[in-house]
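Scrolling down, you'll hit the structures one after another.
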Structure P
Amino acid sequence: MTMSCKALTSKLPNVGTTIFTVMSALAAEKKAVNLGQGFPDFNCDPKLINAVTQAMQAGLNQYPPMPGVPELREVIASKIRTLYGHDYSATTEITVTAGATQAILTAILAIVHPGDEVIVLEPCYDSYVPNIELAGGVAVRVPLTPGSFRPDFDRIAAAINSNTRAIIVNSPHNPSGTVWTPQEMQQLETLLEPTNVLLISDEVYEHMVFDGRPHQSAASYAGLAERAFVVSSFGKTFHVTGWKVGYVAAPHALSQEFRKIHQFNVFTVNTPVQHALAEYMSDPSPYLNLPNFYQQKRDLFRTGLIQTRFKLLPCEGTYFQSVDYGEISQASEADFCKWLTTEIGVAAIPTSAFYGHGFEQHVVRFCFAKKTETLITALSKLKNI
């Protein structure tokens, strides 16, 4: 007897194909310049490729320790200590993950019980809410301030109650490019101090902060670090998004719970890549120079966009530039992105896709992690609008 699919009850009934997949497929079909999905169209440093090859040839191809290769955890701890002033134990408080998305899911599964509430600040990365729902939790959506995308602490405070288990914060912020200030981090620290609310700090764009601003890591604030899972991504930092390697830094008690889940949903992460990253990171210049590298691309792209009918929103970090198209069209953001891809030949992502209920602001997001010639080609098309 064959079981009918009708007997299955979906654990994520409201989840379909993501807008990123839809827009990338449309871009490929229309041969458009894809500034939608957030990944580079250029190669990583050949030294990193060579380091992976050497690790493979050296026979480093079997399971590493469950929390990650010790040398890599040591270099991560050293980096955090140098940049953010917090001393994590490489042995007990740093865990290498299969990308930041797995890290966030694992943190949520480790701490969220059925009925627990988790605050998400919208617009937010599309995995947060499904992760919470998979854990049996309840996502409490608190909007960032429309227009500026800055945190509204009155609304965050109003959302906290006895059922609140955690809050997820993302800075530098996808999709808006907003970067939290020291004052905002201190406000969050003060707000959470009398509570037992945990923090998941999504910092995957930590090395893409512009105009001389330092990144404000939760690790830099004692009151946040003591309750935080700090998440980062080697894929974003070193232009290797397809390698899916990241890490979590968290206090010992939180890391213990994190690793309980990690050992059963991933167990461990690609061995030769971990060894290669450890060797490559012995020189900090690639990530220390990254803000300047991406600021040049941002400035090129923004300069070109000024000559179009789009209204530029601030871009303080990440490799995303948001624009207001209200003077061009009154179409919905999704429809405008489809028109832009089909008729103009440039793909973007609607900001409404990052909201649970599709909040419309006539704002779309471009990715400028692209070769100079790709950006120039896209700008030449956008100037035709």
Structure Q
Amino acid sequence: MSGGVLKQQPKTVLPGSTIGILGGGQLGRMMANAGSAMGYRFVAMDPTPDAPAGQVAEQITAAYDDREAARELAKRSDVITYEFENVDASVAAMLMAESYVPQGSELLYATQHRLREKRAIEAAGVRVAPYSEIRSVDELREAVKRFGTPCVLKTATGGYDGKGQWVIRGEEEIPEAYETLARAGVQLVLEQFIRFEKELSVIAARNPQGEIKAFPVAENIHVDNILHLSIVPARIGETVQREAERLAIRIAEGLGVVGLIAVELFYTASGELFVNELAPRPHNSGHYTMEACRTSQFEQHVRAVCGLPLGDTALMSPVVMVNVLGQHLEPLLARMAGRDEAAERFGAAPKVHLYGKKDAVEKRKMGHVNVLASHIDAALGWIEETTIWKV
């Protein structure tokens, strides 16, 4: 698969050009904000009227599989990218034939399906957790026996933020787990449960000329399967940091990535690293780069898909990114209206980013805060003292 996505002749797309985005959520919004500062124009295609990206760019309001709307996007764009991987792969393939889509459609096709993704990672010479394709309840019984419990049954497509998966803790759960997830008619995969010490992620960028750069490793903490905190620098040794970055670069190179690739990893007590998932786009765990790095992940993505030299990824400040979900929005806004004595006491600088979503629904991502400080303990102290994120 190496290099397979680079079927189009690489171009340099200079500022003043228009970048089309398949998807109009918060990632597209932040991409447009970063690229607009560089002088690019943006048009996003999204089915939701007044989508987050549509508030800062032009918007074509249409379903992701609307081929005529996609052709309109192509007509109005000099280069096309995507902001989340559940974009219709056949539409992306069509656009490749009619427009300039430097990311291609093959990587999108691979990362939309857990089995294809795992095989692509293995083909790049990187380890994933042991897994097995599951086509029947009997195959599930056999695989559970082989892996032991707990183990994780997942749908091959459509899962995010913990959806589409079942942690099997005992053999008695097998029939219900299979029936619940197989009901959707999608393929299933069983993964051996990795007893990890930490969840890590690395965002790597590659441009069509083959230049690759990785951002510093983030240490991620999830609550209810939704990312809660990203801590940078990650609380791991330098050797582990270098190895995690090396694996991300190897995957970016092996899969012929153009743009960003987010590599999520498990770090075990014995010092091993296993790749959990990939995302071929800007990623929630890379939001810390917006203030803490010399180049943000969003500027880097624009640079990569436009064929520009990549920016410096050096970390300028310790930082903790904390997600703002629907239930956090009101107390955060109330806090913003007054003097922040906790920030003064901890020497922290909270940078608020809200996404312009209409309804503050519980557990829905509404924004994030990048808390800059001289040490991550100070940033964590500010988060705790606000009580906004008390579970």
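Where a number appears in this text, it was derived from the coordinates with a stated rule and is not lab data. None of the values given here were measured: they were computed from a predicted structure. Cβ atoms are built from the backbone, for glycine too; each structure is taken alone.
Miscellaneous remarks
- Answer label among P, Q for the case where distance in nm of label points 7 Å out along Cα→Cβ at positions 179 and 299, calculated from the coordinates, equals 1.4: P
- For 17.1, 50 (Rg and Dmax of the Cα atoms in Å, for residues 235-346 alone, calculated) the corresponding structure among P, Q: Q
- Ranked by volume of the Cα convex hull per residue in Å³, structures P, Q are topped by P, which has the highest value.
- Origin of the derived value 0.60 (FRET efficiency 1/(1 + (r/R0)^6) of positions 19 and 291 (r between Cβ atoms, R0 = 30 Å, to 0.05); candidates P, Q): P
- Top of P, Q by relative contact order in percent (Cα under 8 Å, 6 or more apart), largest first: P
- Source structure of the calculated read-out (distance in nm of label points 7 Å out along Cα→Cβ at positions 43 and 59, 1.6) within P, Q: Q.
- Structures P, Q, by distance in nm of label points 7 Å out along Cα→Cβ at positions 163 and 259: label with the highest value: P
- Among P, Q, which structure scores highest (criterion: distance in nm of label points 7 Å out along Cα→Cβ at positions 35 and 107): P
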